[in-house]
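Engineer: The structures come next, written out as structure tokens.
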Structure 1
Amino acid sequence: MSNISAKEGTRGAGGIATSLERAVAPHPYDLLPRVPSFTLESNDVKDGEPLNPEFARSRRGDPDISPELHWSGFPVETKSFAVTCFDPDAPTGSGFWHWLVVGLPPNITELPRGAGVGGGLPDRAFHVRNDFGERAYGGAAPPKGDRAHRYVFAVHALDVQRLDVTEDATPAIVGFNLTFHTLARAAISPYIQGLT
């Protein structure tokens, strides 16, 4: 076992320094069957630019605030939308799901800032439990000292009015169902460095 100083990593179980050095994960949607794209924009976050810490994990116990999102140019046969936020760079081996909203009707083409807090969704739409164990948006929370993490906000245009999932489904089950029902997908990926 090699000795790693605390400066080179973070403290793991038993106070042993653990290096966070690892390969860069691929973009999550590069691993799935290709689908057409459409336009996803935000007044709060931009693709390839730093994520405002306002949308990071609250350290005061306040609800985490989701950014505003709006989209257009999706297929006319869209029957519903799902919105997700995934961190492929989390040091877990499986990424980290921060937000999953399903059941958005096709006439809804935007979510306002803060829609990820509890009940700010239209009828029929609901939050699925994220990897924090919450049915809400969970803000960015990369480990202190880690490299920049990408937060992939995606809108999935679906061929069904309702995915066959409940709010208690795991993110993996939602992702599996999305793969089989996505007509088109739009994504933006802001990033944030490990927080202090």
Structure 2
Amino acid sequence: MARGSRNTGVSDSGQALVEFAVVLPVFLLLLFGLVEFGFVLNASSTVNYASRVAALLAAEGGATVGTDCMVLRAVDRALTSPTTPTRVSRVQIYWSDANGDQIASNVNEYDRFGTMTCAYGDGSTITVPYTRTDNDYPESERCDVLAGCGGLHTTVDDIGVRITYAHQWVTSFGQRIAPSIIFQRSTGVRMEPTL
């Protein structure tokens, strides 16, 4: 007579199913969270890159008429998949200090609606999907002269570009949990001086 022999195979299969049902939602939550975090990190890095490219272009263009249109076009071109230029709500081109912070209200704001066309001296034009909503730092008032331009412009200006971007969640899981994330990235650069 054998003592303690039981058939344990029947009760174990039910236990495995219950464990799987408990672990699966936690695993899926972690998986979708990692996917969403990856897309948010990618969008943040891409918008940061776009602000850096645009600020460098603004610094090179300086006081040249049409520089802002070139900057706006550069922002749209720098935002590659999975980010998209249509999620940019505003681009600001501003007079910055050495730390990249805006000086007073010296800013040109462009909102993403309508269109704007810039004409250049050679007869060429550029049309961008933005409308200027504030013009307190026009291209003609930017100082790109090493000796300064008078007034508060004692030397070459620093110029900054700030991009406001609305990131949409990629998975339906993320869309149900939280609204879109709106973030801003900015870069300030010293203008290229003319002698």
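None of the figures in this text is laboratory data; all of them are computed from the coordinates on show. Note that the structure is predicted; figures quoted are calculated from it, not measured. Cβ atoms are built from the backbone, for glycine too; each structure is taken alone.
Engineer: For the read-out Rg and Dmax of the Cα atoms in Å, a value of 17.2, 58 was computed from one structure; give its label from 1, 2. Walk me through the intermediate numbers first.
Structural biologist: Details: 1: 17.2, 58; 2: 26.6, 108.
The correct label is 1.
Engineer: Tell me which structure, out of 1, 2, gives -1500 once helix-only ellipticity at 222 nm (-39500 (n - 2.57) for each DSSP H run of 4 or more, over all residues; to 500) is calculated.
Structural biologist: Corresponding structure: 1.
Engineer: 0.90 is what came out when FRET efficiency 1/(1 + (r/R0)^6) of positions 95 and 167 (r between Cβ atoms, R0 = 30 Å, to 0.05) was calculated for one structure; which of 1, 2 is it?
Structural biologist: Clearly, the read-out refers to 1.
Engineer: Continuing with the same structure: Kindly point out which one of 1, 2 the value 0.30 was derived from, the read-out being FRET efficiency 1/(1 + (r/R0)^6) of positions 143 and 175 (r between Cβ atoms, R0 = 41 Å, to 0.05).
Structural biologist: Label of the originating structure: 2.
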